[in-house]
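The next part holds the structures, each set out as structure tokens.
Please treat every number below as a calculation from the coordinates, not as lab data. Please read these numbers as outputs of a predicted model, since none were measured by experiment. Cβ atoms are built from the backbone, for glycine too; each structure is taken alone.
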Structure 1
Amino acid sequence: MSRGANGSRRFFGAHTLDTGGIDHAALRAGRAGMRALQIFTAIPKYYGDKASMRAERVQRFRAALEVAGIVPEHVIVHAAYVLNTASTDEEKWTRASAGLTKELERSTALGVGGVCFHPGAATGGDRAAATARVARAMTQALDRIDGHTRLLVENTAGAGLTIGRTPDEVAAILSAIPPDFRSRAGYGLDTCHLFAAGHDIASSAAAQGAVLDEFEAGTGEPPSFFHLNDSEGGRGSNRDRHALIGRGAIGVEPFRWLLADERSVSVPLIVETPQRNPDIDREDLSPDAYDVEMMTLLRSLEPMD
């Protein structure tokens, strides 16, 4: 069983500011004592279907990870927000699918553990057909890009026609991946999204565990990462609005329960909460104060193994 430098079996990190480059994001994470990291490899409001990864950028990032003490397997790349691989519009689907393939290419070049992405919206209303389209885009990417980096579906808050909010929908996507590629596909769970989608993760440890059990039973595997975010909206609000842990509707205690669950062990545990100072200078490698606060809080909630 892998452990961090402090003997912990849990690998806390954040989506740190990449001002100055993704290598700077890694160095900021290391200075905050993180052992996991999430980054973008391209501007997230664009498809990124034409953006490639330069060799020197890979070298700088890998060197920065080594300085930071973060192994590449504990790095997650978040794909562009605009990729709707569930779309019925063939032109939009083709562009989104190409963007997902290119993201997997860039992330594989970096050697990271996984790419997480939002599956998109079931335009047209047929949710079963939408899950099949997501699986088709994933299969195309996995077929075209060889390597060890995995494609990971992220559960959604359930607003509008978005899919991936239930265990059945996540399972339907993954079950449609051909057997040859299935080991390179998986999923992760965002606590804000779970809560906003109506899942009971905050009333008791038993209720939260039952939710995780449903996802694991449906997919046949535990989550490959967690996003640890509190929620501005209430349970069932379908609002994807993250809050600092303890300053939202979920509260602190449910995160203690999650960290006591064995499914939180040895996978990236990524905070995606607000930054206190998002407009830092590109040469400022100091970690964000809120990120440091969240790391300190999570370590205080971690059980003694």
Structure 2
Amino acid sequence: MRNFILIPHLKLHNANAMSSPYTIGFPAMTAWLGAVHALQRKLQESNYSNITLDRVAISCHGFNLQTYRGRGDYVNSIIATANPLDKDGSRPAFIEEARCHLEVSILIECVNFDLEPELFSEFKEYLTLTVLKMKFASGDVLDVQPCEVFKCDEYAENNQDVKKILRKLMLGHVLVERRDLVQKAMIEEQKDALDAVLDYLKVSHIATEDEYDCVSWNSSRKESAWLVPIAVGFQGISELGTAKNQRDIRTPHRFAESVITLGEFIMPYRIKQLDDMLWQYHVDLDRNLYLCQNLKTVTSII
């Protein structure tokens, strides 16, 4: 029997859409797992310190990227915030930050969830109030529906427990990892990782001319799926050590760069097993990798 917490229809304002140094869009998985880690620390300071938040799934119900493209423009521009003027009335220097407004539901698998049923109501109320005071992916929480708790037996008849959870994630799209597509292109087509990712993201436009000299256009992608580039962690590029003015002097420090791969947004009804959409941390110290990955993702990385 598995235990889950659902944070349903969480509305966020000005979340961080700079998902990596190279991509703008849906917040990185490191941001979502980081928010759940922050929630875990708050639980440790409460009467529910024995509960461990282990794995996470994200269902996106709505997404509004704060960009603008005028008539005739070729590229989108980031809608920046207006910062206060300097003492002399000039605008201060600032770094453009991509922002988004979105609505998501967060499914969290719990370990050591040994609360008595009569305490569920009190725990759910505490969880809802705690979520309202937090930030998720650097976004401010505008609203959230009351949190829920589920017990799930994946081997029950007709898989009713799983279907009940998936219905709560509708209408929306859950993000799953498609690293397998990148690895397939690298092995079979001898492409490097970046070319393999871009090959699946590009849209090809083909023009055909019929016997009457009429031209028609057809647009297609390599894979008929909603594929997006996602940031799933970091790879260390320096040895472990200490750095001047580092935030935590007790923890070894190293420089790192983002790890990018492909993700796919799919409707929850296509999920057969919950592990297909649950994300967790994975550390590979031999290759200096600090990753977020689906439970069923192979441990090799591009």
Tell me which of 1, 2 gives 1.01 when you compute Rg/Rh (Cα atoms, Kirkwood Rh).
-> 2
Ranked by distance in nm of label points 7 Å out along Cα→Cβ at positions 50 and 282, which of 1, 2 sits at the highest value?
-> 2
Mean count of other Cβ atoms within 10 Å over residues 42-49: greatest across 1, 2 for structure 1
Value 23, calculated as relative contact order in percent (Cα under 8 Å, 6 or more apart) from one of 1, 2, is from structure 2
Where does the value -6000 come from, among 1, 2, when helix-only ellipticity at 222 nm (-39500 (n - 2.57) for each DSSP H run of 4 or more, over all residues; to 500) is the thing being computed?
-> 2
One of 1, 2 was used to compute mean count of other Cβ atoms within 10 Å over residues 10-17, and the answer was 20.4. Which one was it?
-> 2
